[in-house]
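There are structures below to look over.
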Structure P
Amino acid sequence: MDRGTISSRIAALREECARLGRELVESGQGLSSGDAFELAGEAQGLANSADALVAVSAAWGARFETRLSGDGPAERVHPLGFVDGMSAVMFCLEAGLTEGVAGRKVVLGAALGERFPRTRDLLVEGAVGTITAQKVVDACAGLD
């Protein structure tokens, strides 16, 4: 799978979500309370999966470390779970997030990829939210 293929698929998903959102804005008044909250729950599962896509992508990007030397920049690739000090800055510039928010997303993705693959998989499936995944990571901080 290459970046172009993934980017095209993301664009198609984003457009479909926007289309659904516009339809709901225009015709949501006919929904019952139960139906509206059920749809909101289903959409939250979609948002959870999208958050996982962000976390996984950020974790893959964070493992690249660039060092400057007399010969110019040298790139070193670390295993999944490593977080380069510049990764939050690089991600915030791409995503339009603050550096703090971007950094938290990068660190979460790295932790899920390295130490918590089952929690990551639940996030990918949309079964849990980012907050729940973060709570797992935080609760296990310092444990081996």
Structure Q
Amino acid sequence: MMRVWMLPMLFVLCGSAVAAGLILRGDPGAAVATLLGFVVLAGVHSPLVFPRSIGAPEAQRRSAVDGRPVVFWRPGCTYCLRLRFRLGRRARQLHWVNIWRDPAGAAAVRAANAGDETVPTVFVAGRPHVNPDPAWVREQLPQDRP
């Protein structure tokens, strides 16, 4: 649990240190702007940006029932962020598995990537696709859901 919040906490701590230095120099406006920037970075890299993660076995079970893709991701991954933001609201239609929280998910990603934990790895109909184009992922979603 703590591991997924390490990067966001690091951003907030670094931002606080830089902002404190700017305040000591007498530039509170720059301090506020800097701290705000670091807080935004922390938010973007936090698990709050992604839909709620579920375990790999549950995601695979649900995918078999509804045909929606399963996305294996981890916090701090810029390619995962790119996929999440480019999918927009439709990202909630996928099943998301955080490999830092789910050992079975990490094992599935390693099995699909010759031992590497390369994310995002998207499973569509049981076949892995490493860092696919977000437009392609959008096309894989069932069309009967808006």
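Comparing mean count of other Cβ atoms within 10 Å over residues 108-115 across structures P, Q, the highest value is found for P. Out of P, Q, which one gives -23000 for helix-only ellipticity at 222 nm (-39500 (n - 2.57) for each DSSP H run of 4 or more, over all residues; to 500) as computed from the coordinates? Answer for the origin of the read-out: P.
Looking at mean count of other Cβ atoms within 10 Å over residues 36-43 for structures P, Q, the greatest value goes to Q.
Kindly point out which one of P, Q the value 9.2 was derived from, the read-out being mean count of other Cβ atoms within 10 Å over residues 28-35. Source structure for this number: P. Structures P, Q were shown, and semi-axes √(5λ) of the Cα gyration tensor in Å, for residues 68-123 alone at 24, 17, 7 was computed from P.
Work out the source of 2, 10, 18, 19, 16, 11, 8, 6, 5, 3, 2, 0 here, i.e. which of P, Q gives that when P(r) over Cα pairs in 5 Å bins from 0, in percent is computed. Working through the options, I get structure Q. So P(r) over Cα pairs in 5 Å bins from 0, in percent, for residues 52-91 alone, computed for just one structure, reads 6, 26, 27, 22, 11, 5, 2, 1; which one of P, Q is that? The read-out was computed on structure P.
Taking mean count of other Cβ atoms within 10 Å over residues 12-19 as the criterion, the top-ranked structure out of P, Q is Q, with the highest value.
Every number in this text was worked out from the coordinates using simple rules, so none of it is lab data. Please read these numbers as outputs of a predicted model, since none were measured by experiment. Cβ atoms are built from the backbone, for glycine too; each structure is taken alone.
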